[in-house]
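For reference, the structures are reproduced in the following blocks.
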Structure I
Amino acid sequence: MRGLRVELTARVIDPMVWGVIKRIPFHTFLSQFRRGQWDDAETFSRRQARNLFRILSHAATRVPFYMSASGTAPLEAMERDPLRALASFPILEKTDLRDNLGDLTCEMGRGTFRDSSGGSTGEPVTVMKDKVFLGASLAAAQFFYEWTGVSRGERTVKLWGAARDLNAGSRIGRRLSELVYNRKLLNAFEMSGETMRGYIERLSEFRPACLEGYADALYELARFTADSGLSIPAPRAIISSASTLHPHMRDLIENTFGASVFDRYGGREAGGMAGECERHDGLHVFGETVVLEVVDDAGREVQEGEEGDVLVTSLWNYTMPLIRYRIGDRAIKGPERCSCGRPYPLLKRIAGRSGTSFPRPGGGTVVPEFFIHVIGVECNDGSIARFQIVQETLDRIVIRVVPTSGTNEISSHLQEQISARIHDAMGEGCDVRFSIEEEIPPTPTGKHIYTVSLVEKERGGDA
């Protein structure tokens, strides 16, 4: 029966949904990625270089922001050695995205739409995308799924929390999508003890082949499950994403749920960028859709085993090319090849995106992504450049805010919106305060800590 469901999804449902109804080239890219994953390193490098040259030359000749940039390599040099030419482009900062949205955009007539990042590194931004980029991004996500051994159409539970994902389209449409694709969505922003007990019951009834979620949410659910003496039928694979998966978190999740964790790295701005294969020796940089650099403070590529800032170049978003975009994360560079035989280079691990879950006065926890999406997406009116949420006591939260350039405050209406959403999660008795700051300094290692729970520190947590 499982085989029939998978075949129906692959041969009938997906071609109809993506090819005919939505007109997004999901299957075109997925077929290309499947064919290329076992190419030798030289063949892959040539293909990546061609794609990189195309996006660099497009940016240099058609996108105002890059056309006015000084010092970039001439087109002949770009074509001769695209990777070397890439280093001549300026590093693109989040402030550049906010201040130069128009100059970074080139209308291509490919179904342009606007998207916002949740600001997982503390700085929400807006990016323009198109259907071709979306097709490549969705195909990359599905490609990572296949590395876990789980096929599209098999039972999947997603422990997620982004309102745009949970509430996309009509409720009937979402229910239909869940039915057709054999999956269920659980809200990671509602993690009280009673709610998590209900999630465990639903997982036990549904018996998914794959459990996917925020690393923090999976960890909190695993901790509650273990502490309560409960269990669920072991899925075949667990996919972790959206926040840093620390070794102790992986151990608890795997030991509690009885399945291997496949860590995945991505972002709203550039889609899926890296993921683990079955060897679990690091995260493969998915070079079919991005070029990732790990650089030191001077912008130079670090050596294997060294930590640095992640710069991402997206290969398929011609509507808004992101070239050498400092996404705000830090990573440790891995070796050029994995023993699995795939040609993609490795990151040893993601070192950034640290944060802490907030314990609730009535029991349970709220994961960092809740606050990130509330401030960075749901209530993002463009007036907040940077933020950090501090839980000073069990029932008092301080939101540190750096307003965008030209302002020195955020509106009372916005404060009320944010406070109301936090009360929904933390309880009406939670005291929410705002602190306007000129800057929020990073840690000595350059990380931005976007949630800090002093309560966690007091009780010996991972903060």
Structure II
Amino acid sequence: MVTTILAFIVVLGITITIHEFGHFAMAKLLKIRVLIFSIGFGPKLLGFTRGGTEYRLSPIPLGGYVKMAGETYDSDREGAPEEFLSHPKWHRFLVAVSGPLMNVLLAVAILAFFNYTQGVIVARHNSEPAIVGPVELNSIAKNAGLESGDRILSVHGNPVHTWSDLEIALLTAPKGTLKMEVSRDNKIFSLNLPVPDIDRVDTNSLGFRFPRPKTVVYSVESDLPAHKAGLQAGDVILSVAGNGKTGNDFSQILNIISESRGIPLDFQVLRAEKGTEYDVWETPNSELPGEILNLVITPIEREGRSLIGFSPDYRRDPHKFGFAGAVTQSIRQNYERVSLTFRVIGRMLKGSASARNLSGPIGIAQISGDAARTRDIRFFLEFIGFISLQLGIFNLLPIPILDGGMIALLVIEGVIRRDLSLNLKEKIVQVGFVFLILLMGFAVFNDLSKVIDFTKIFG
């Protein structure tokens, strides 16, 4: 809990500070007098005054604000040139957009300088064709007719060329029946997969995986059959026999496991000697150094799936970029994240995607804690960049009292070449405030519903 709280404060503290600094710096650059620069809401905990600006730290870490002289029409305005409303609309536009822009720049900088210039490990299958590997028995995919070796061409009309395309298509897929087009034996088939009402639709939830040249153990879940039998991370599963079948490759092994709930299976496993250096993916199994072990593991059922409790590893390729390449790659990656965000928001507004995808402060805190507990500083920084990007994009939405709401009003007034009435602006702000309160309440309820079954409390 302490780690989660501290990580949450660090993540929001950095992203909020950089956001408010954007507003502050642009206001100073345009010679607008800044009265208060506050990180957090509520009463002042700590603070000092310098250059006519009071710098504050407040106790509620869910935001911050920059208060400028003459910022609102109902404030004590004197018409002085350093007041916010005394400046032209394009000045006010720059001040409003600078906060979200700083969040986006932070996201680009983190990904470029702490990931791509240092070198990243990329899953090789992400850039390979979406050819189906093992399909679990009695899974959604199996019941819909998907088979090992099928090549997925499109999902709900979205073209699929690689596994990366497939993952994005599934993430943004509408609720209900998932329409999938596949190629098999030079023939094209259309399949309909009923999508379960879950938070995240992916290949695992549908019951199929990408093919692998070998079955290498990445991790083992504690207290499940694989762990109890002695299977370890790094082991190479050479073969599985039982239930009248024998399998050597990845698809065969996982298919046998999925079809053998409650049936003991004989696993032949190679465990490398400590300190042995070799490429497990490129070295033939017959030449792999190490000890051959024979384990008996009985699959169990969990959430309708037959499993033994291990995650298979996959091939990874290192990529390192120079300065220009790192910045270019970071911009491309962040653009794809923004595009995906708007696609998900669009489907949520249409009702074709689950609103449970929306997370609030509790969800962010939980993920912040998880990221911190990995003790991987690069992963934690990348998460900060992701949250910064989302904060910047959210603040650009045309919702009154957000930066995007101010930007939208300034654009409208610029187009019609006159100011909207003060009464109309006040009503717009009131509606925006109510909307934000409802949205925050819904997001918090979403977070709580993932850990609390409200149907048992109120049903």
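Read-outs throughout are calculated quantities, based only on the coordinates presented, and are distinct from any laboratory measurement. This structure is a prediction, so every number in the text was calculated from the model and none was measured. Cβ atoms are built from the backbone, for glycine too; each structure is taken alone.
Match the computed value -10000 of helix-only ellipticity at 222 nm (-39500 (n - 2.57) for each DSSP H run of 4 or more, over all residues; to 500) to one of the structures I, II, and report its label. Value -10000 for helix-only ellipticity at 222 nm (-39500 (n - 2.57) for each DSSP H run of 4 or more, over all residues; to 500) corresponds to I out of I, II. Among candidates I, II, the computation of distance in nm of label points 7 Å out along Cα→Cβ at positions 22 and 222 that gave 3.0 used structure I.
Thinking only about mean count of other Cβ atoms within 10 Å over residues 102-109, which of I, II has the largest value? Structure II comes out on top. To test your reading of the models, identify which of I, II gives 27.0, 89 for Rg and Dmax of the Cα atoms in Å when calculated. Comparing all candidates, it corresponds to II.
Here distance in nm of label points 7 Å out along Cα→Cβ at positions 342 and 438 was calculated and came to 4.7; which of the structures I, II was it taken from? Traced to structure I.
Out of I, II, choose the structure whose coordinates give mean count of other Cβ atoms within 10 Å over residues 262-269 equal to 16.8 when calculated. Label of the originating structure: II.
Source structure of the calculated read-out (distance in nm of label points 7 Å out along Cα→Cβ at positions 254 and 430, 3.3) within I, II: I. With respect to mean count of other Cβ atoms within 10 Å over residues 94-101, the largest value across structures I, II is given by II.
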